[in-house]
Structure P
Amino acid sequence: MYKLIIADDERRIRQGLRNIVDWESLGFQVIDVFADGQEVIEYLEFAIPDVILTDIKMNRISGMEVARYVSEHRLPCKVVLISGYQEFELARQAVKYGVEDYLLKPTDVMNIEDTFGRIRERLDKLYEERRKARSEKERMAEAIPLLEERFFTDLIMGVADNDEYIRNCMGILYPDVAPECCRCLLADIYILDYGRFMEEVWEYSYDQFEINLANFLRIYQNEYSFHIVYKADNLIEVMGIYVGASHKESGILKEGKKWPALEEVSVEQLLSELTASFHFQAEYFIRQICESIFQIKRLDGGNIFWGEEENRETLFQRLKEQKSQVMSNVMVGNIVTAQKLFHNILGELKVLPMAQRNNMVIDILSTMHTVLGETNRKLADAMGSCFDYRAVLSITRQEELWEYMDRIFDWIKNAKEKQGYLSADSLISKAKEYIRDNIYRDISQEETANHLYISSSYLSRMFRKQTGENFLQYVTRVKMETAIELLKDPQYKTYQVCEKLGYKTPRYFSRLFRAHTGMNPSEYRGKVLHIGGEFHEE
């Protein structure tokens, strides 16, 4: 029902309008009647109806003034004026205030029904448009974090090599930033003493730490907007997109020294806020600064000097992530994408000595053979002779290595046994099985992804797509279901249930349990399971 208010300074007319017309059959509910426009305006201060039906002239404040108030305050309601024949010119003037329609006195029920029938059609159409717009806005609000998670990882890993795709993604994420002149940076943040921090300082799960990091960056304000490319143990690789209104690379101080570059200042500010918020110590290293988003996508081993120890650590972490991305795509049969990723790996490996490069390729090939064996045994058996590790060790030129790997990928693409790859449903089933088998530990998304030989970001996307939950939500739900089963056994005290499920603090466990059941564990045990016992959160 649409909400309607009626205003007329003649009591007989306003009561007649309220009672004679079958408003419900027209789709309207009369929620109030008023004797003057002043009362209507006071009502509009705290409530907005869908339609106002008002006399054009009243004692103190006219219907025309009500229409002007609605127009000037841009209120989302429609105004219908009732006017006498001599007031027709006045009614025409009301058009500038967006008046929806007007009724001439004396009004009859048929005219009212016709007018409000048309208004209902317009309202139905308007509300359907608003519903669709709201639904689209909600869908975009859900999709943007997923797009961020995928786009920046794919960009750095070399999967996103299509300029139009990059423009489209940037148009959604940064509609006011031109990709061609979008200054950006790539930086590594190293958390110092990471193991101690996760064990002694961080009270929650490993996955909650990554989620909190991502949420922090999503609301963080700086000259640069930052996104996590990937996280591996103590390394967080971030990409920054310049969103400042103006950019000045450097300035000159009186002593002839230069101000720090804006990129360095921005990353230092980010690091300062991160350490203050999460209470860890960290350091950073800026890997690359580009004048355009299309430059950073061409990142390869030739852009960075990997000889320094900290750079090599980043290289190996990046290769590990790229390897997982290759396996993710091999596992589900996306061989063209897997081949493209492998080309990027070879591009980064070219800075290493040939022997070390060949050994790393063998490691990737060995894992690929294992993955094929678990997902497509016929194909793995048919390709057994292709995985010739001795042949790889004998390769002395980068071009030979490239050709060798292309032959393998081409063989996979053309093999008659290529059908039978793991479906997304099967992949998530394996992930769920691993979670349930390890439910008594702080099981993380990264650990589960490593078990499946796939990348953590790929598992995250597939999990949300197939289940409607993110990884942590699913793990938490299964843990809470397990907690309920454990609480049924009187031999376990509530704090022991907390410890058994791998939670560090009873307070965190209690908060999750309350979110799942509406009660803390001791309340649930007493009120639902009828088992006594105290629960101490501290």
Structure Q
Amino acid sequence: MSGPLPQILCVDDEPLNLSLLEAMLTPRGYDVVTAINGQQAVEKVKNGQIDICLLDVMMPGMDGFEVCRWLKSDATYNSIPVILITTLSDRESRIKGIDAGAEDFISKPFDAAEVLARIKMLLHVKFLTDELKQINLVAETANRAKSEFLSLMSHELRSPLNAILGFAQLMESDVPPLASSQKESVAQILTAGWHLLTLINDILDLAKVESGKITLVREPVALAEVLDECRDIVALQAEHHDIALQFPPFDTSSVVIADRTRVKQVLINLLTNAIKYNSKPGTVAVTCRVTTPERIRVSIRDTGAGLQPEQQEQLFQPFNRLGQENGSEEGTGIGLVVTKQLMELMGGSIGMASSIGVGSEFWVELIRDTHPQLLPECSGVATDTRTPQTCQEQVHTLLYIEDNPSNLALITQLILRHPTISLITAVTGNSGIEAACESRPDVILTDLNLPDISGYDVLKALQADKATAHIPVIAISANAMPFDIERGLNAGFFRYITKPIKLHEFLDALHVTLDFADTDEQPKSLRMYP
């Protein structure tokens, strides 16, 4: 060890004992600090850089056991090793010393060589422990920086995509409709834009899993219902690739303990791969069975070309597309890596088998709910059963607070198509608050990253004013990490919509909020968002 001499605190109420320790330690290259009672020892620890403490037990006032307990209870000092040196040698005293947190216990009179050896050993352990703490601190700092970078990049990439995809969706639904060649061009823009968003999400998902930032909600999940939703999502893709989907009737009593959103993500990824890398025409068959009393297996079998053994070994490596880089199907090679890690985080597993010329079968096993309760038909997802007729019977006012001209123009053009909604806009948080107080809109839509104050500050100001506290506020933001959404809902936003927006989902959210604005209830966060 290089650098300053190791500093040893020797505590004893007998000056002769302190002199003995000092004479023994100083010639061996140790910096000795002394204290004659427990309180003085505490002050020396607080004011110095103590590396190890040799502590007498029998002292007036604060004894050695108390000093040791104080050291070990304080996170700032609990890494300092303590050797209790005492005339007490009975079993009860040794146990009391261990309970107090001491690393070693030496009886007087002691052997100098033994004490020096134990000091050397404990200092070495402390050096390694401090080094490990420093490494962990660097790693935590790097993880925080990585999370902040990902959050920033998510925002910066999603903001321009919101304008690209938003205006493309407006053009797609223009009245009168576009010419066929224009429709085809817009469709290409939308396909490329949504694919780019998928790539961004894949990379962010991988980074979140690797940094331990992913949040899972374990709850009972009805597999039949999730599989039905997955089939609806991939049906058009399968039709486009000339792939027949086989989903036999599933046992509606099959319930697993997992994160519903992540189970869907896993199954959709496996179904999408089975469709993309299948033969044309081909088949994708899904089966579900109980493998053990505690496990349910969902299998997805394709009729593709199959994988060579060496390809199977490389399946779960990030950015490895197994030679498909030059193929017609787009991807990152990240999906299976994230899928495997998500399954493991949920306590499940994933596996596969493949035969050349026959096809591949991927399966996942999930924890079975052996005592399922009656699940709500909507599976815990809040839905609004009212029709949007209420908001069509009268004109409602929407205040939109946004400083980005493209986003402002997008929502403005969208609202112009809905004559029952009157739009007011503001480009700063403070002007938005003023507009809300003056016009008393039915609903407020606000970006979170405003030039003067944040959307959270806007929400807080509106909630603090009796005149505006009843108005439901929707957050719309390119900050789309799970902790961003969680923070927004916990802050009191009625809904949290992420950019880039899907117009029909945005309008659905707006109609639900407008319907709610017609009631006398106080706004509260709904855990549902596009």
Structure R
Amino acid sequence: MTTSVPDLNYGDIYDALAPRIGDRKAIIQGDHVLTWKELDERSNRLARSLQEIGLQPDSKVSFYLKNCPAYAELWAACVKGRFVHVNINYRYVDHELEYLFDNSDSEAIVYETEFRDHIEHLKPKLTKVKAFIEVGDDIADFALDFESLCTKGNSSKLDIQRSGDDMYFMYTGGTTGYPKAVMWPQKQRIAAIASVDSADMDEIVQSVLDSPQNVSLAAAPLMHSTGLTTLMSGLARGSCIIMLPTPRFDAAVCLSEIQRNKVKRMAIVGDAFCVPLLQELRANPDKYDLSSIEHISSAGAMWSDHCKMELLEYLSDDAILTDGLGSSEGSGLGRLTITKGEKTQTGKFVVGANVKVFTEDLREVEPGSDEAGMIAKSGPLPIGYYKDPEKSAKTWPVIDGVRYSMAGDWCKVAADGTMTLLGRGTNCINTGGEKVYPEEVEDALKKVPGIDDAAVVGIPDERFGQAVAAVIKTTDDQPIDEESIKETLGEYIARYKQPRLFKFVEDGKIRHENGKINYRAVKQIAEG
């Protein structure tokens, strides 16, 4: 059964809004300000430039960018030109980058100058790519200048018929360690996250005109679903999107930008963002005026109860905190919303619309039964994983004629319908919103000379929720220098995937007699 949703497209929404709110601010990063008129004209020119390069509807475009106005301009150009957004994790090393560029069939790669060395090294292998486009001042000889593509040519609205089935990709981690591209039709995503409140374009525009402009801070990386959702959905509501002027999250800068721009809404990634914010607020309790904040939302990682309650003390009495449960494979699994004075318990989520919980044999869990099950969401959903029908069938099964998203989140359902999260059915590690799968790290560790065996687990971490820990068996039962291990790992996996803790053990401590890793014992060793 397929759920019918309005045939909406982000490109059409942006086209409809721009002529009516052109003087409003659209993007701010430090002193860099783009009005809606400028964003509209620059993205129109960029879309035409991509067409002239040879891109067609459904051509894939890699966004190898940190948070910057160029990300927003490229996003708008892609949805207007019917090109497919491909998110690139800029923390990846060359081996991982090559996989993403190739697996996505990217025909254009837009990258920042600081990543040029990686592009130069990989360029001979990327035979599908028609154009390399650089964002910066001193452009490489082999690349096109992003700024020129945005400032030259016809800036008028594109003469193009779009569809709600036009897609964007959101790469997410996989159990094998290789990311998979979740294919989201725009109309399904617009419906899933309630980007707009109406299916009628005139009503969408009028709603924006009748309301004070929202100011949203995209604190999370745009390369991840939480950050991109802030951008795509915020622009669909005519918002002004604030981006931090620092390359990495800086709590003091974030709080200053909230005050300077009178930010109303902000999206974060759990404790990875909240802990440093609280540290800065404790150190400077009277420095920041946060009275403009109306709503802070989080998704992608644990947001501890005590952090939420403390953060509320620095906000106005009307401020709302929302902890959303979802994944790249399906949004709206559950929600926990609190205000000042409310008592709540971390992990207790109100079940979202069209959500059920099933056991492994696909029996529906009875609320209050104390039986664990996997969370399943029907309604607006992605098509599946790009070029992976087998895993798509497992993640989006059809149960009694209804198609669900089941990404592997386990829970128990209380009699009152609230959910207590148990975690992923796999040993996936969530460190600051980044997914790290033990098998990939273990494979990389075994490439280090002198390491005979390795097991990787997540251990509690105050800021990031979990930290990656490795329990290692060496060939001669002697510890190896940790810096030499990291040097080798740097050739195979990104830094955030590398263990922060190493424990060295003797033979027989890592695996069961049947040869499988004894993750329970490994976790006890790592935490001990």
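Odds and ends about this structure:
- Which entry (P, Q, R) yields the derived value -17500 for helix-only ellipticity at 222 nm (-39500 (n - 2.57) for each DSSP H run of 4 or more, over all residues; to 500): P
- Each of P, Q, R could give distance in nm of label points 7 Å out along Cα→Cβ at positions 65 and 281, but the derived value 8.4 comes from Q.
- Among candidates P, Q, R, the computation of Cα extents along the principal axes in Å that gave 101, 70, 47 used structure Q.
Every number in this text was worked out from the coordinates using simple rules, so none of it is lab data. Just so we're clear, the structure is a prediction, and the values are computed from it rather than from any experiment. Cβ atoms are built from the backbone, for glycine too; each structure is taken alone.
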